[in-house]
Structure 1
């Protein structure tokens, strides 16, 4: 069993990088990819723990890309040596994220919620602060009972505390990942919110730009769509990956480490026959 899409406390996950590796070891998951949102800060700890426990840790990142109707996340898998261009993208993301967080806090303060930027920084030091952290604070301050309610009522698009996120440029992100020795992979393609009439040509254009794979199997999609993505990906020339997009039981209770769409175990073949051979060609 493998899992090629996992988050830690370095971004918006529940568990520290080394704890994720320990959990993978306990569940007999042989290969995992750490793909935190817009940060690679958790990779050294995860890889060190992986060496100790015999878990193969694929160093990765998940970049938010701007300019598309839905949500476009680009995974960078197999980062060998993070490039200057990648660090520049990540620093720009940090700056934009801080500005976004200040705007969210301002909205909350205007509604009488006792919260400050300094409080968030102190409480979540060393992490990439995002909406899940605001949701947790709202539960802690007894504004809502669950983090899911915080999202549903306040933090999703069109709700009172939502602020649009600034993403990275696709071409720049592809180059930065490639210069880091990794391979760009489209995460959960259905989140692009493109019709099946437009999705093939869009994915084809990504392939021509240098994207190597697609995450065909993701728990946020329907199995029928995943099977269509598998077929389309093969036709275009992508390799295929599968992931749980695990954040932790408290954050996303519907996601389980090592399992993807339809509560299906993620087979070793997604590493052995798909991602691993692609990385060996790099």
Structure 2
């Protein structure tokens, strides 16, 4: 018979052998998930002997993680800007880098935007976080994947923000009605190259939707569409905020200048890598 602690240790050793980072944390979270225990409650039961039925609940989760399925997909949820969001293979996993994008957007909005557009919404993380941040804003979110939009709608319901966001299916600006205009446009579009995608961790490369990761033209294709189209949909002085690849900012600055946007700003992420681009509509 095995105790809770022994199972965690064996699981962590297995994960380490499989090349999984933060093996002990992964082990604790998955064992806790199987037993219905938060980490502190799990610690208080370290010496408890597990039953056969409890071990049977743990094994499938450990097996999935050993195959490098992302921890977040196995747990089924993540926290993003204070919201608990459902995650699965229909959309990218919301990451801390994108939470930081929200912080940077808020810091640049002297007044609350009346209309917000989230392009490539995926799980709905950005749209919902901004709907929460700006309770009077009209928020529109677009994605070309019906599966992703279904997940986003589920998250809107679970966070009680369903009435705050209008979900549209289509490619970037395509579903918008003529004459619509926004004070804020945000996007975390595909920006990886073919080589970067191939070199990504198995959790990313083999499980997250490639259409949300990889873009043509050396990762620039979708970023260019968003930047070049933004002036037509931003109100004068409106803000465009993008999460990007870390080697693309010199090229993106040229696109911004050609597009007619102003105030190009390159901002580093928390690891000091160029990650975000900000620009404004003239006026």
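Looking at relative contact order in percent (Cα under 8 Å, 6 or more apart), point out which structure of 1, 2 has the largest value. Looking at the calculated values, the largest one is 1.
When volume of the Cα convex hull per residue in Å³ is calculated for each of 1, 2, the greatest value falls to 2.
Assign the value 8.4, calculated as mean projected area of the Cα convex hull in nm², for residues 135-230 alone, to the correct structure from 1, 2. For mean projected area of the Cα convex hull in nm², for residues 135-230 alone, the value 8.4 is produced by structure 1.
Read-outs: derived from the displayed coordinates by stated rules, not from any lab. All values reported here derive from a predicted model rather than from experimental measurement.
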